[in-house]
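The data blocks that follow each hold one structure.
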Structure 1
Amino acid sequence: MENVKQKVAILENIVNDNESDIEKLSKLGQNSGNLVFWSALDRLFKPDKIPYSESYKLKDYDKVIITDLIWIRENSNYDYLEKLVDTYNIPFIPISVGLQSPNFNPNFKLQPNLVRLLKKIEQRAVIGVRGYYTAEILSKHGITNYSVIGCPSMYYWNNPNLKISESQKPKTFSSNFKTFYGSLSKLEKHFLSYCANKNMQFVEQTTHKLTLEQTKDPKYFEYVNGWLEKNTVIYYDYNSWCNGLKGIDFSMGGRFHGNVIALQNNIKSLFITSDSRTQEMVDLFDLPYIKMSQFDKSKSIDYYFKLADYSKFNAKYPLLYKNFAEFVNKNGLNFDKDAKPLSFESKIINKAEINVRELNELSPIKYNYDNSIYISLNKSNNKITYDLKVNGEWENCFFFNEKFFVEYDQNVENCPDSVAIIPALSVILPVSWVENATVIVDDIDDDFYDCIEDLKENYKFMYPNISFSGNLITKKITKNNINQINHKVLCLFSGGVDATFTMIHNINYKPTLMTIWGTDIYLDYTDAWNITKKQNIDISKNFNLPFTSLKSNFRSCLNESFLSNKYNCNWWHAYEHGLALLGLVAPYAYLNNISDIKIASTYSSKDYEKHVCASLPHFDENVKYFGATIYHDGFYKTRNDKIKSIINYHKKNKTNFNLRVCWQQITGENCCICEKCVRTMLALLSYGENPINYGFNLTPDKEKIIIDNIKSQKIKVNSFWQESINLIINNKENLPKTILTDFMINNYNKK
């Protein structure tokens, strides 16, 4: 009889991008380290994720993986879990049960109801246990159907022959520490000041912060806390954490999972133990460690790096993996077919040791392909200029009255050519794909080169009737890396609703705000640009944020009108939008070691399928260069949600906003009578706000013009208005009356 594939679930809360950091950490069990073993379980088994609030769905599954029992204290109570076990007669597979005991207390007491729960569980499944101390305590309480497997995060690679190899001396470091709770010991204070002296990245996993009371030393606190405020990062999703470790050579500290995720990213780690949970794990796996009581601030970082010797781990790991595989088999689980074995050796060969990949077959390169473009560049002071040599019929897609340039507010001569070419490629590649043209460059960033096919596939998915072909030829591909220790963030900032929401959404990161001249304000409109730049600089000063701007003629070098007519679209919106803006950012981000780049969402997850747009999460977040990470920010918020957040921030912090949303960007100010201005003002009115306080000079005369334009269809009421209209109608008794709101109530009340 053919085996029927069993349905496997995991009880795991789903973290959403639009939630606050507090909400995210709550779903992560108040410790972001849980991401590391959850990600391993996801990779190894691909179980369906069932949030605890939807546990009723377990009725449709054959078995469920649980991770609730990883941190058991003597007073721990899991009544909610016992109710689920009693309700659903399926195997509940714990991976991995662990006790929290500072000194391996041999008389550790389990609560009677917890013992009862574990005995129910062991009747249906083999219990995965973290280490031998936990196994001993379980045995004392009569629980015997277990297997000592450690933590699933240590099997992430799914490779029984894994070996962690030697690496070069470290240059960049990441540190971590236990939860900031209770007074610090002398050696713990030494460890933190040691990390501060070396300006290490500090990876936090909880919301607890260092306090003066914990240090009992004002000068020490001022110094170490100053370093923490500057260098602390906390991640709420696994991929962001991995990206944040790019450029790091060595990790050390007391967080088990903080060091394991470093190992998963080919970064050697030294574990520093201070409790039974971490000690139990390093003992089981023979991981290199020292106890905090052994830390010596006089030792060099090379000394601690040499202590990270993985020879014992390498020898023991095949047996540990075999034991884990047997545990998996006994519980009727199956490794996912896509969980291919990973190894450190392949990573080192492919990425670390090869700085430049030479494409010898292209030397000497030819430049006379039919329908082709050869892009060369020149860097002078703060300006990159591109020379475009175009052959073939697709010449109609370009204007040649001036050279394509990007001008920054700092010198760019030290930017590698492989990065400096990205702005031009980001504008030209979509054109080459639809025109089946060959793009030729001399050098390109490794990450950007690798992401091009993924970007092309996303275009194919959006426009299935167009053949996206074309070709990219380069003499060489260069591996670039930025220093990500300080976790710098940049927000593209136009001053509009989407950009303003993204700014306040990321305000805790102290992001650099970047405004681009040449996007919606053309280079001829100098007065409009000066007004806009001043407004955005004022905003950056009000929020104590860095500000930068760049100038480019990237939109006037393409014949957008020709392309729009040929492909029956608004070329800018449909093909160019996100990729072009993110490409312009690349040289600045590289020169300033910016690791995270935020581009505000245009549409939300609720309405994007109704619209064609080249700036969506699957477009923007697939753009890669030199280890930086792109975030399509605010996608889970509607425009009204964002406006409400801006209003709430305004009220809470007494901070003024001058929103710039107008499509008629001749003056740099809001006209108040175009569709986008009216749409935004209507949303503000629906929440009882006066648009004047948000940069709209709305007068009764302009309201009358708006109404006339709506009646004559010069302004078309579209789906984006509906939420505001509903709010105005439903709350008309509580909102201040205006000519415009009265008109909307009288004409769009569907009762």
Structure 2
Amino acid sequence: MLAVDADAALQLRASTNTVGAFAKVDFTIAGLTKYADPFDPEIVDLGVEFVAPGGRQIVVPAFFAQEYERRRPGEDGAPRDWIYPLRAGEWKASFAPSLVGKYTAAAVLKDGVGELRSAPVTFDCVPSNAKGFIRIARKDPRFLEFDNGEPFFAIGQNLAFIGEQQYVTVAKAEEIFAELAENGANYLRVWTCAEDWALAIEARKSAWGRSWSGRGRIVTDPDDPTRKCLFMTSSNATQEVNPSHPVALRPSTRYVVTGKVRTETNVALRLELQGASSPPLKSAAALAWTGFRHEFATGAHDWRLGAMRFRLEGQGAAWLSDLSLKEIDSATAGSTANLAVAGGNLPPSSSRGAEPRAASSLKTQSGGLVARRDGQVARATPELLWEADVNRPMRGFYNPLDCFLLDELVSAAERHGIYLQLCMLTRDLYMNALTNAASTSYERAVTDAKKFFRYAIARWGYSTSIAAWEYWNEMNPGLPTDRFYAELGEFFEKNDPYHHLRTTSTWGPSAKDCLHPKLDLADVHFYFRPIDKARLANEVEAVLERTRWLREQSPSKPAHLGEFGLADDKWRITENMRRSSDLSDMHNGLWASALSGASGTALFWWWERIDQRNGYPIYRPLSRFIADVPWNSGEVHQLEANCSDETMRVVGLRAGTLAWFWLFDPAAAWEKLAFAKQDPPERREIIVELSGWPGKAPRLEWWGTRDGRVTESGTPAPSNGTLRLKVPPFRRDIAWRLVGD
């Protein structure tokens, strides 16, 4: 139950009193003095109620956040990204107003006791040049537009795995955002569900091993069946402490490691850290949990926690629990500088554990806030080794560091005009619960997903750079997920005041998801593999075939290929792709998808390959070529053309007297260029005929698809409603526009 200091009013503070339309106002909320789980609205239901101009009421949930200091690579000697918790967590809210005028806001807290409301604060929303959020186009639901009516067409790729141990760190991602924006790209699909190898808000990240190699031997606490601990024997005598996030430390700073051990009579553990080994750690009495403490100092150039392990000595068993690492301050400093074995039990580190026995008036938060029942907030030192907590729930705990990393990515997207399709939920935490739509486990999964997205709306929903929430990456299409999407859709309609688009993906084509009324964007993933070549000639045919399937399933929805690329038959990058510097598959796939009738380009998967070969300039000519397509006009449709050379592939769109076409020579497919080393010949004397052109002659522009230049122009005259175009000599591909009468 949430308790509030009766002597302290709930306090709401706004970051500004004037904000532009669709820009963010940040709020901090004070006056909460004790709570058990800051992520569970069944325990802490805290939000901000707004009264907009005209009297409309809007409710935005608040969120609990840990603040961090970030230093970029090389800054003050820090390696790579260095991210360190600053202080205890705090309650916040963020809001992006859309209507110009005066707003009134008040924080509202609800718990089992009743309701508490803050004094109101006011701010003014003034006009801005912001385009607003991305919406389904009102005149043509196959395409997208901004709130201000400007059309939006997604041009971009995947950048799924972002993390300190990945090729793309947050700092690298910021560089990529800038490269994309400079070259006309505007869209990225980013995972926040990458388990323990990259960014994942809700995931099984562990200091005791990785998902693909095991996570140590976790067992039930012998003295408490409601808790877990680490178990070691002489057969597994060494246990590394290796979090998925490298632990940042401050140079020239003192730290303390605490925990509990339980050992058999002739067994002890030693902690090896900073090149030194501790005295034996063992039970004060046989098989009794005994607390320990070890203090150490970092050197002037130490920015990371070095190798840390526990080693078992003797023949027998030992148990380890509640491992913690914190910076020492005056409230936590011990009387000794070396490791010492303490009698009795130290308080557990888990936010869901029992309260400290020696100070039962205190309760520890996940983010480090400690408050006393007398209303005085004590200094709390954030936990640095939260991944060592084996009692942390996998669903319902939103790890503070990855939440901060997503804050940074969203801010970078806003700076560079990049729109994000965020793949949010970690599939394998939910998939097994979704086998029976009538089961209690299914119901629990729906409830947990709603809580997750409540937090996501609260923390990142304000941003116009969030294009879409994607529920999963590649859920099993055979599961009965209709109920899940229906209930989550109703939840979003009620709780997302910004009405972001919603989508999902499956590991095989799923017509039912494309048709589901509570999913806004149809999505399919496809990799062109050797096994496909019996039915598909090249990557262009693959893009067009999959887009055609999407449009058959979702004729009245935005739709795109959320993942696309070449791969081997096991969906891996091929050795030829690794060796070749050619990115013609990306070039060809982008142009084909842009003119296929989809609502965005195919989003290529192999981002490391694109970055290493500087593929970003490939976006620029395409971005310029389709810049004037009126996607949301209700007039855009695919247009067929007849080509004198039947081996050529023509893909085109028309809107009234405007048209955009791309002519592709299959001899320029990636496999023939990069693998077979066959350079296509120059093509000449090719004629393309377009029917349905009565009236005046349109102006024609021929474009180079690699440099974005107009190579020729003219005004061909229609004859009996047919335009007969002689294609200039070209190699590989060429594009042309008809730009009106």
Structure 3
Amino acid sequence: MATAISGPRVLLRQLRETMAEPLAAQDRLNKIVGLIAENMHADVCSFYVLRDDGALELFATRGLKAESVHMTTLRLGEGLVGLIAAEAEPLSLENAPSHPSFAYRPETGEDPYNAFLGVPVLRAGQTLGVLVVQNAERRVYGEDETEAMLTTATILAEMIATSDFDTLIKPGQDIDLRRPRTFVGNGFTDGIALGQVVLHDPRVVVTNFIAEDTEVEQHRLATALDTMRLSIDDMLSHGDMQSLTDHREILESYRMFAHDRGWADRLREAIENGLTAEAAVERVQNDTRARMMRSTDPYIKDRLHDLDDLANRLLRVLTGDGKGIGMKELPENAVLVARNMGPAELLEYDRSRLRAIVLEEGGSTAHVAIVAKSLGMVAVGQAENIVALAEAGDDIIVDGPAGTVYLRPTSEVEQTYVDKVRVTAKRRAHYLELRDRPAITRDGVNITLYHNSGLVADLPMLNDTGAAGVGLFRTELQFMIASKLPRLNEQVELYSEAIRLAAGRPIVFRLLDVGGDKVIPYLRAEAEENPAMGFRSLRLALDRPGLLRIQIRALLQAANGGPMKILVPMVTDAWEFRQTRLVVNRELERLSHEGRPLPSRLELGAMIEVPSLLWELDQVLPEADFVSIGSNDLVMFLTAADRANPRVAKAYDPIALPRLRALRHIVDSARRYGVPLTMCGELAGKTVEALALMSIGMTRLSMSPPSIGPIKEMILGLELEPIRKSVSAALLEGSNGVGIRELLLDWADRQSLII
């Protein structure tokens, strides 16, 4: 029985020499398959590459007919080669023609060959091609020979990714590695962005694959593993990781995998076969990723990201590669692609060059999504597996409203979106023309439009949109992006700058709304099963009065004798609102005692986002100077549907009859007490939802800056009174099977409104 004559180390050395020779790409590939055949004592060695049309094309062979190269193809899943490509698993057969998947190609002249060994050529877990050896005699290829083939396939995978390989591709075709891909996720914001991929946490590029000395590489691996394990242990022993949190659970998973003996053994085995430590990590992770991606077990698929991150962490230790990309390296139209990231990390990038952000994870209410909205940046989340499939510099299109991402788009798709961007630019110019026009309906109803904000960086947009002011300034963003609790003077500076940029227009500062899912690293908190309904927002602030007092003091000082509006979030009952007013009054007394100027007019408002407050309105409204509705939380609590859970978040229409009746109750109560009411949630910035709010009597809407133009355009063409009567009847009598949304769309069609 034939066996490999000298093992993979000799073969890898020969391959390294071949890669360095000044050969044309096809000549180099021909020599490589020849070396593999000689080393494996095989009669045939063939290399198939997966094309972008799903066909596996024979790119090189030793032993089959030379004229079949670039002529013979198999579909993905067809024949033994197609089976290996589809399943990303090696296949060894003693009698290949007897296998049910065997497909005979007469032009190759493979009639006499029985023994067969094929392995997938993988990169980032994706199949790029298939490497095959065959023998005329019936024999079983051993594990060592399979391992040698897999090791060699690692080198071929990198060769495919080089520009030299492009010369082998027929005009009008491309390899699967670079084929266009489409991801359907969830859009966080409106807008369209065309640009180039920038990977937030770029994969370490392995350039040295073949080991000079395997003992040295084994020592490097052992040292790197020890270093990585110690760093994970250190992070777990850090003070803020003592309690059970999501961060700690992730690190516990890392530690479990980092100490997994089977993983380390596979790394050592790959080095024994002649790879460097870095190439061994790449090789083992490729195999692992390919298997896990094809698993139907959701737990295993969830662990894939942990293993990817761990492998990249180990590669960084081995190479000494620093994390991230320098700000000066951003292309002109950068699109950031990441698994997930925090708002502070996003703000570190040069925003003048950043056009969009695409995440594998995250929902529309994630903190980074809120920041992206504030910056007017296109953002899409839940684009599954895009990090592994994207390469730095790839062309990419991000369609915010559709939640669709096109990676390496075709010229037709690109032209379509170029045309869309031109239309969008025209619409922006049109909205700019509307900025100074009052938002008054055709039948004379005045609607006041405000911005939602959280960063001073987006306040200059008030001048572009013509908004009446800022209906909601989220003060927590300053706390979320800071590494430690912002001091009094730092808070005063931020609020003063926000007031200056508002340039006399009203600005409503919402008190700190953190806790729950808004994790602040320097504020320790215990893990909660249901953080959205846990120790958060006003509950946290009243429990830690020092935090509340300092923020209120900073806001009062920032007013510097001018007006100040403070909004109290997450009010559950009237007692909580009264307690907050007591704190405000004490700080006013302190300010007066210190001889500092008092606000010329101080207004304290309550945010209605907890359903229980709907039955406390008669107690809260007489004591509030104004109220605002936070529709994100209110709708979530009313429907018992977690807005961050895509399986249920879309199951409930926020303007269906039950929710609209609750909102109408708030509107009627506020009108009865003469208290100004503003809608500050996501509903205000969507045309149909905004129409629903106006139809129940809401005339103050606060939204993200890009939404102002479309909402104002709709208002200017709107005759509101007949729609109000129609919606009132539906709320009173029911909609006779026609939903509120359908009713409003019908009215929009009748009035030719742009929705």
> 0.65 is what came out when FRET efficiency 1/(1 + (r/R0)^6) of positions 382 and 478 (r between Cβ atoms, R0 = 25 Å, to 0.05) was calculated for one structure; which of 1, 2, 3 is it?
Replying inline: 1
> Given a computed value of -4500 for helix-only ellipticity at 222 nm (-39500 (n - 2.57) for each DSSP H run of 4 or more, over all residues; to 500), which structure among 1, 2, 3 does it belong to?
Replying inline: 2
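Every number in this text was worked out from the coordinates using simple rules, so none of it is lab data. Everything numeric in this text was worked out from a predicted model, so none of it was measured. Cβ atoms are built from the backbone, for glycine too; each structure is taken alone.
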